[in-house]
Structure I
Amino acid sequence: MAEFQEVLKQSALHPKPAGLCLQYGTAGFRTNAKQLDHIMFRMGMLATLRSKKTQATIGVMVTASHNPEEDNGVKLVDPMGEMLTPAWEDYATQLANAEQDDLARAVKEVIQKEAIDMSREANVFVGKDTRSSSPALSQAVIDGVSALGGHTPLHGLVSEHKGLCSTHQKYDQKHLCVDGANGIGALKVREMEHHLQKGLQISLFNDGSKGKLNHQCGADFVKVQQKPPADIEINPGERCCSFDGDADRIVYYYTDSDGRFHLLDGDKIATLISTFLKELLTQAGLDLNIAVVQTAYANGSSTLYLENTMKVIVKCTKTGVKHLHHEAQKFDIGVYFEANGHGTVLFSQAAVEKIQQLAEDANSDDTKKRAALLLQSTVNVINQTVGDAISDMLLIEAILAVRGMTVQQWDAMYTDLPNRQLKVKVSDRRVIDTTDAERRAVSPAGLQDAIDSLVKKYRQARSFVRPSGTEDVVRVYAEAETQESADALAHEVSLAVYRLAGGVGDEPKPLQ
């Protein structure tokens, strides 16, 4: 087959370092950019095969999200914005790790297993972030697409927002500090600022003109360090938000008059959005179900507030956006955000049609019509395909404006339970197996019983453990009524993991 001659020819220009093995995970491939040239070429080929199989356009995104500037990565995106299916994730790993002289066979194997008609057209959209390594790595993807006869009709810097929420134009000007993480989101916020002047005044920091991507800035830095980005002075009570480098995560924060830092993470964002939508549905008289989808990492206070106070359905899934997205699709309106600020809102087609009918109904009263129009604006402003920090920001700002709510009032909807996350090194993470959306351990024997006994010692406590997806460590989460209790519980559960699951190195020490 002629295309395999081209594969051999082109792959020689993108050689695989001998012995290097990487695994395609939730974030795709992600590592130091110097190790990725061959990966990019091979993912270009895989995207072409996927396009021929689905007879639709496939996306390839070159980014490492919140990782340091020297890293990069690649993720494939299915036609409707979904992540790859598990079988194709396995193909990605197999192609990436095939040695040079075995690559053609690995490609043929995918073609045969999936019964792909190689005469079909293939279109692949390639996007990249602002890292210095991204142009060359994107070209390697394009080379891979070309090697199997695919086309790349669109490639370039990606982060687009359509349909600015009309509600912004109806309220007094508000001020927002935006940390663009020196990434792609900063460029797009700068482009769109003039569209928002009537409703939102933005002060943009870390706009990419100086400073490194994600270095002491961005959503991950702010969440992990529990402080504002470096070298940014914010006034007490001033509303701020941070994107990550590829603008798919967002967190909000402010400092109070005592200088104390307050973070409003993905749990708080999901609560703000879902309660707003629930109120609008009630006002509109629309019989649509709405659910919030969380992972085990969601703060217990947010779950209790949503279930007990707002009477919103809450579902819990395994960690990973693909699990959250899939569960959210089961409802008329599904809201999901990971605690790190990555998430969106999904509307079923039936929900969109009902909202539109009510908005256009000349006989509906003013209250119902206003609620329907606000729901319609929400559908227009949110990016339902994938986490999009800019559209999330616009929706949050619109909700605060419509409600006349300050960031402090938003923060006060509920108080987070103190929590602690720890890691325990083990000889083999696979000894840990979990169930109930990763909230309970089924192996090794005795571990869950030990965790249950420890949790009973503390008020408002819970804890769970789960294996890392990338390294031989077990992640421990604990929360309780006080920080001291959360810290003590996390340490005691870490000891149980160390002793029952093959811990290596020194025993976990109590937190100071």
Structure II
Amino acid sequence: MIPALLLACTEYGFTDARWTDTYQQDRANEVDLLIVVDNSCSMVEEQDNLARNFDALLGRFVEAEVDWRIAVTTTDVEAERYRGRLQGGDDEVVLRGPSGEIDRVEYTRDWGFEDGISLGLSSDRTLATDNDVRGAWCRQGAFYGSEQGTPGEPNIVCGTGRVQRYVPTGPDTGPRAPTAADLLITELHPQSLEDDRRCEWIELTSRSPDTLQLGGLELSDRGRNHAVLPDFLLEPGGIVVIGRSTDACGAPVDIVLETGFSLNDDLRWIDAGMPDADELFAEAVSQGTLGIGIELGLEAARLTLEEPAYTDDNQAFLRDGARFALLFVSDEDDLSPLPVDSYLDRFMEVKGLAGYRDPSRVTVSAVVGDALPPAPGAPSCTSETGFGTYGERYLAAANRTGGLTASICAEDFAPIVSQLGLTLTGVSTRFELSRVPLLDTLEVRLYADTSEASFVRELLLDVDFTYDVEGNALVFTEDQAPPPSFWLSVSYNEAL
């Protein structure tokens, strides 16, 4: 029988040479996870692999009832848009045709998007270069349903409130494919009050006197988004709205792209309360491949904790009572200037005295080349899409903090991400016994709490768990580990 009151995680007593060890399964109530993604030119497949497997991570957090937050930065510390910045909220919309790039808009969280309100290009701006700067855009305040914007209608001239309409002149010699002077991205609606999956949209406006054939044009970003427009004839000077569904919160969508198209929200991190967390995660970790080829992951993580970025943007990400976890994903080793221990000390400082008293509150994990190469200069691992060099410094950081290590060359990141989730929740899969048992006398019982009435079931050797002779421990697989906060009662006779 499990004791009515357990005062410690492991206790035992002696009666007729029989021992009973009791354990309560751990749980981490709050976890703040910073993912540092290599955004150099060789990382597109690995970013996509990570993006596809968010559900495996989320599933572990849900099972353990963890209140989680996830933020992303990159290994590039040179470019201003990356250095010290959490990367949520930055995005770009790129429109390409047979002749090349037609238009591009790159926006950041500094543009100040508001939930349910679009930003539109001032209607007196008529060139593709005009929409590259925040000052050319302003709120489009007309209501459609519960949202605000002017989808399918001319925008206002920013600062005046009046509308300037484009009136094409000359004969219509179309239909034809558009070129760079013909189409402008004129309105963006990335943040819905209701549902981003339904209600995001962008608007294109023709600046041509010809009918334009939009079929085959490509919409993309630097990350994983890529969609091809279906056949659609746009009249001279016409406006077309491209959305994610026909039910776009009242926006008059002309072209629906159900896959391959989404817009980043103005977010610095993702948390457990966000209904579109899987999509937001996929966009956040898909950082593209335009970063500098010198990867400084540890330095990049440190810079998110330094001024001015920390106070201005990042401080609110880290909660006082949460575990701080860092995950580095790279096919190259870290080239940061300081010793590994200096970075670990800085990460620990963030948690204050609590971090030094309980070092497990800070962990580093690494998905890198994790196998010692057979010869100097040889790759650590290879895959169909490339190879990974030995991530010696990342591995050292992970090993010193008890974090997870895994291969960047793995075909499927789902097992890696699932194991990471298990590690971050604090769930134990190994329980060391106080004495060496006679295995045929083992009796392992699972309880929901400390009362006998909460008995769940008996666990069987070599079915529910195995016994590690060398470590004198019960070992569970990640799928069979006792649930968070549950109790194990392990009774046995000692092998004398």
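Coordinate-derived values only; no laboratory data. Since the model is a prediction, treat every value here as computed from it, not as a measurement. Cβ atoms are built from the backbone, for glycine too; each structure is taken alone.
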For which of I, II does relative contact order in percent (Cα under 8 Å, 6 or more apart), calculated from the coordinates, equal 11? I
Given that mean count of other Cβ atoms within 10 Å over residues 341-348, derived from a single structure, equals 16.2, which label among I, II identifies that structure? II
Consider the structures I, II: one of them gives 162 for volume of the Cα convex hull per residue in Å³ as calculated from the coordinates. Say which. I
Note: mean count of other Cβ atoms within 10 Å over residues 29-36 at 22.0, derived from one of structures I, II, originates from structure II
Work out the source of 44 here, i.e. which of I, II gives that when percent of Cα pairs over 27 Å apart, for residues 189-348 alone is computed. II
Structure responsible for -4500, with helix-only ellipticity at 222 nm (-39500 (n - 2.57) for each DSSP H run of 4 or more, over all residues; to 500) calculated and labels I, II on offer: II
